[in-house]
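Participant: Following this line, the structures themselves.
Just so it is clear, none of the values below were taken in a lab; they were calculated from the coordinates. Keep in mind it's a predicted model, so treat the numbers as computed, not measured. Cβ atoms are built from the backbone, for glycine too; each structure is taken alone.
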Structure P
Amino acid sequence: MNTGTIYDVIIVGGSYAGLSAAMALGRSLRKVIIIDSGLPCNRQTPHSHNFITQDGKTPKEISELALDQVLNYDTVTSIKDLALRATEINGSFKIETASGSEYSGRKLIFATGIKDLMPAIKGFSDCWGITAIHCPYCHGYEFKHQRTGIMANGERGFHLASLVKNLTDELTIFTNGNNDFIDVQTLQLKSNNIQVNDKKIIELVHKKGTIQKVVFDEGSSQNLDALYASIPFEQHCPIPQQLGCELDDMGYLSVDPFQQTSLKGVFACGDSTTRLRSVANSVNSGNIAGAMANKELAEEEFLIPTL
């Protein structure tokens with residue numbers, strides 16, 4: 001089904017970044033449609049933190065309030081659907097969805113996030129976002145002074161250790177079978193009373209996502225309350241790459257300081273573009289993407305006088 005409407009901007013992804021972009025555009029009277037599949041990456045996280053005015057709210061509470069406020073702007077529409085394909089046609093774009101609908105727009109904003117790739121550790125996915133966590137700024141305060149682990153290695157593990165050490169004196173780094181720390185890092189970790197365990201983890205024993213202990217492949221275990229984990233990811237949505245948007249060396253969508261991708265007329269914001277993975281940063285980058293998409297539209301529409 002083709003709606004026949006030509007939108008100023010199509011936003012793919014309706015979580016914090018997408019909603020923030022939509023608000024900036026709605027306030028500029030732009031006709032916008034948000035296409036959202038309803039599967040945010042933080043849906044399992046019980047509470048969101050480190051975002052002023054919303055500290056301690058559930059992710060769902062924040063997004064529902066944001067959507068309600070965004071839809072107060074009558075040029076903004078939101079639908080629950082899954083974007084499948086995008087086509088560029090003479091500088092404009094067409095999005096096809098799982099429901100069979102087609103939407104046409106002058107600009108695209110991708111706020112589609114990333115997909116975490118769960119390790120082959122029993123119980124890990126059940127704990128992810130609850131007590132198996134990614135960021136000390138988002139989660140660390142809630143686990144201060146508790147038995148804490150870091151499942152990471154090398155530079156990433158060393159960086160996390162320096163941040164988490166401020167929050168607890170009971171800290172262990174789990175290299176999960178492959179120690180990549182150089183000698184000077186090992187010495188510094190030891191000087192800060194941070195243990196390094198090279199055993200391979202096979203299970204997180206938990207109760208409804210609350211970790212009790214980690215179990216190793218040789219049968220031993222260690223009691224634990226929280227585990228920071230640096231795990232791989234992929235782009236949640238393949239459409240930007242199919243269109244020709246470039247990725248950076250880390251696998252994020254490559255954007256300039258104004259959230260413009262490598263493809264003209266296509267912007268991206270939120271977790272798909274940066275390792276700064278937080279609600280606050282997503283809202284910020286979405287606001288910039290919306291403003292810059294509006295700027296492009298305004299400049300294209302601004303008439304040149306005939307002399």
Structure Q
Amino acid sequence: MSQSRIIVIGSSNTDMVVRTEHFPQPGETVLGNEFLMNPGGKGANQAVAAARLGGNVVFICKIGDDLFGESSIKLLKEEGININHVLIDNQLPSGVALITIDKKGENNIVVAPGANAALSVENIKDLDTLISTDTLLLMQLEIPLNTVKQVVLDAYEKGAKIVLNPAPACELPEEIYQKLHLITPNEKEASMLTGIQVKDINSAKEAAEILIAKGVKNVVITLGAKGALAIFNGECLFTEAKVVNAIDTTAAGDVFNGALVVALNEGKHIKEALEFAVEASAISVTRLGAQSSAPYRNELESYQQKPLNQL
């Protein structure tokens with residue numbers, strides 16, 4: 001198993017989760033069921049998923065000088081993640097996310113970014129010391145877009161392979177597309193970035209081709225319960241999702257991304273890497289929570305041996 005360094009730069013939040021029968025309409029109050037408070041944030045979720053699956057992970061984020069921040073550092077350290085580059089903001093609180101989950105396992109999320117919104121390029125000045133040729137660097141969009149842009153430009157010059165999970169969806173600076181080794185949008189994000197209404201395999205392929213035309217080297221579009229489509233090194237392929245009883249989809253995409261970079265870092269072919277990521281994501285949606293839902297490597301290996309009717 002490869003131990004090449006994986007760098008994850010992104011957000012760290014505390015998730016406050018309420019389960020309910022249905023999402024409230026504007027002006028409506030509904031009585032929920034259980035309340036959970038879990039570590040989250042797309043950056044931290046992806047870092048934990050990668051670490052649990054065998055990745056040698058360095059995580060860079062900014063947290064507040066508060067109890068939520070202290071708890072985040074403690075938990076990241078327990079996962080074996082290198083936290084030497086986690087920054088503490090003395091002015092802003094740690095990020096929080098308010099999450100509602102309905103009886104189908106779907107979710108609504110509102111994020112108050114706090115210190116995540118203050119993660120600047122200047123905060124990541126020592127990134128050069130962490131990057132070597134072909135280092136995989138994974139980012140998302142819960143930190144300032146200008147920081148993402150500059151890190152992409154700088155890391156590309158240093159020879160890093162940059163993986164961008166463009167979530168939450170927003171318009172991207174055109175100049176970064178050609179610097180990306182891989183972009184991993186879901187259906188909604190791919191639709192926003194390309195103008196194609198992504199709803200099935202054919203429309204996903206059309207959107208992926210547009211992203212390739214923008215200069216991205218490789219594309220993986222996740223299609224939820226359908227699976228994932230990739231155009232990778234010129235090869236187009238599709239991997240079906242596993243049929244499972246989903247109870248919480250909150251971090252499914254984050255687990256997918258963490259697993260995907262681990263598999264690619266180990267030199268797996270894209271077909272095998274997609275299967276690895278789809279299986280990890282399938283396990284995660286059968287559990288409550290964000291980081292807590294990410295499977296360990298031995299769980300994934302055990303899962304791969306089970307017939308579909310036991311999942």
Structure R
Amino acid sequence: MPSQILVIGSSNTDMVVKANKLPAPGETVIGGTFLMNPGGKGANQAVAAARLVDTSAGGSVTFVAKVGNDIFGRQAISGFEREGINTQYVLTDTDNPSGVALINVDASGENCITVAPGANANLQPTETQSALQSAPPDAFVLLQLEIPLATVEYVIREAAQRGVRVILNPAPAQTLPDDLFPNLYLITPNETEAELLTGIRVTNLATAEQAARKLRDMGVSNVVITLGSKGAYLYSSDNQGQLIETAPVKAIDTTAAGDCFNGALTVALSENQTLPDAVAFACKAASISVTRMGAQASVPYRRELV
């Protein structure tokens with residue numbers, strides 16, 4: 001039976017404008033398509049896990065988050081429930097609005113994002129306690145950095161004390177306390193995040209290995225550095241270092257590709273797949289997501305990966 005997945009993180013409403021180019025500072029770009037989609041790194045990863053998990057085998061996904069007492073928050077919760085996510089621990093904040101992200105996407109699929117966190121910034125450490133206590137010892141906890149760092153630190157330490165395996169997607173990039181790393185089963189930075197955490201600029205496989213080795217030396221059990229269209233670099237005590245390549249595709253929107261990757265990776269690990277196989281599964285899911293517009297809307301279903 002698959003291990004339970006507990007995703008703790010942010011929920012936003014994404015307001016997306018797709019145009020030929022990204023605006024430079026002070027520039028207005030005319031001509032584009034407007035879309036409004038559910039997003040937020042935590043919610044994206046929870047939806048990805050829910051769409052890819054094998055519920056017939058007993059797999060399940062629980063989401064812990066905080067939304068505002070507004071239409072965006074209510075729509076978010078309804079959306080999670082439609083995806084089959086356990087929303088018992090999605091809290092409503094009566095003092096702050098739901099999080100919102102403003103996203104510009106250019107013709108090549110590259111994007112720039114500004115986030116107003118709202119209720120996400122008010123998810124307190126103790127508000128995650130009940131969900132953590134309900135998680136069995138073989139569960140996986142998946143985290144990102146769009147909620148308060150104090151809450152992230154609390155979850156990592158509490159989960160580690162219970163023997164629960166923690167996967168940290170350190171995005172958006174920020175520095176982290178040194179004593180957190182030994183409590184992580186897996187960390188999944190992209191090139192930018194890996195450089196911030198290690199001081200090593202990741203430009204090729206050699207520097208990816210150097211950054212991964214340093215993260216291992218900092219105490220993380222396993223490291224996966226995502227490399228966009230090149231795939232992902234896996235470094236672990238069992239497998240040493242290897243590049244897991246991804247199939248070439250024509251990207252139209254890279255929004256939430258990393259979130260799709262992390263949700264898929266956690267699902268595969270919850271099903272006891274090996275780390276190389278889990279990374280390959282995640283690369284395949286992410287490669288499908290970049291061929292579609294939107295965040296959660298772009299996430300594939302399990303049947304599409306078979």
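Participant: When mean count of other Cβ atoms within 10 Å over residues 259-266 is calculated for each of the structures P, Q, R, which structure yields the highest value?
Facilitator: Across P, Q, R, mean count of other Cβ atoms within 10 Å over residues 259-266 peaks for R.
Participant: Taking mean count of other Cβ atoms within 10 Å over residues 67-74 for each of P, Q, R, which is largest?
Facilitator: Largest calculated value belongs to R.
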